[in-house]
Structure I
Amino acid sequence: MNLQRMERMALPPQAAETLEDSLGLAAQTSREIRTLSHLLHPPLLEEAGLPSSLRWLVHGFAQRSAVEVRLDIADDLGRLSTELEITLFRIVQESLTNVHRHSGSPSASVRLRRSGPEVVVEIEDQGVGVPFEVCERLDVANPGAVGVGIAGMRERLSQLGGKLEILRASPGTLVRARIRSESP
């Protein structure tokens, strides 16, 4: 509001230019915060469930990253608990971010299905793959041995009794999360 108030003032040309830049940065920051807020907790997740939210996530990710993503969601998935849907959404989100940042892959696939009492989500790319030395650290129980994103995915899953696997594919990487969707 202060910046907009300053627009009505008679300012020297250099100050007016700086003000215009500041207004543009404020507008861009506001848009990015709104986008980030939706990515952190998409309202669609509560309203329409995980499949619709994943479609929205994958579509937006593909547009922003130029990585083609194939999404395959089993028809029998149904609604899951809110906690479970948020966890699976976050795992797909973090995995796709890793595909974009690290793999160099032009494409990825996301598969979501039931396997008995478990829900399984797999994110696979055809990129450079996880380096051998990183694979060794992934098996270590020390959360600091891997990146924050992987540690966060592991922690979210372990709190719900799930398991995260990160495997070398040929080529690329496969991230698999397994979690019970029913009480034992």
Structure II
Amino acid sequence: MRKILIVIDMQNDFIDGSLGTKEAEAIVENVKNRIREYAPENIIATMDTHEINYLSTQEGKYLPVEHCIRNTEGWQIRKDIAALLEHAAVYEKPTFGSRALAEHLLHLSKEEEISLELVGLCTDICVISNALLLKAFMPEVPISVDSSCCAGVTPAKHEAALETMRSCQIQVI
């Protein structure tokens, strides 16, 4: 079985930028170590990607903090992580989950047996959105989330998201 690592939104704005937290900073080394365990061809990354009109979007109205605006420093994947993702496929996504990523992995799952592991930010928004989207597209593909390589907006929301994923048959390690 081919094991694929999906690194969700390890971007500056979520680590130590406009939406950064000490919990996000604390998982960086864990994420780097996990990336090193996978062959480059088995790693996929996502990037939250907004345009300059972000504040006028529905998300921007609910979360009125500019972040991950295309081509800004905050949009970039943190440099030490980006160096490890040099050969990874990267999906830019304008919202929490990536339908393009799910469609790609669905196609791949029809060609070979795969399992998926998700790590990254934020557990309670983009990690859970992608995990549930992938589970909906591929209910028989094993999906796991490494809790030591994820951080939520708050520790309580991180735990709540992990519990929701467990309820949806996503293995939390």
Which of I, II yields 0.9 [distance in nm of label points 7 Å out along Cα→Cβ at positions 124 and 164, calculated]: II
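Given that mean count of other Cβ atoms within 10 Å over residues 84-91, derived from a single structure, equals 21.0, which label among I, II identifies that structure?
Corresponding structure: I.
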Structures I, II, by volume of the Cα convex hull per residue in Å³, for residues 28-99 alone: label with the highest value: II
Which of I, II leads on relative contact order in percent (Cα under 8 Å, 6 or more apart), largest value: II
If distance in nm of label points 7 Å out along Cα→Cβ at positions 44 and 116 is computed and equals 3.3, the structure in I, II: I
Among I, II, structure where helix-only ellipticity at 222 nm (-39500 (n - 2.57) for each DSSP H run of 4 or more, over all residues; to 500) as derived comes to -10000: II
Label whose coordinates, when mean count of other Cβ atoms within 10 Å over residues 20-27 is calculated, return 11.9 (choices I, II): I
FRET efficiency 1/(1 + (r/R0)^6) of positions 108 and 148 (r between Cβ atoms, R0 = 25 Å, to 0.05) - highest-scoring structure of I, II: I
Top of I, II by volume of the Cα convex hull per residue in Å³, largest first: I
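Values in this text are rule-based calculations from the coordinates and carry no lab data. Bear in mind the structure is a predicted one, so any value in this text is a computation, not a measurement. Cβ atoms are built from the backbone, for glycine too; each structure is taken alone.
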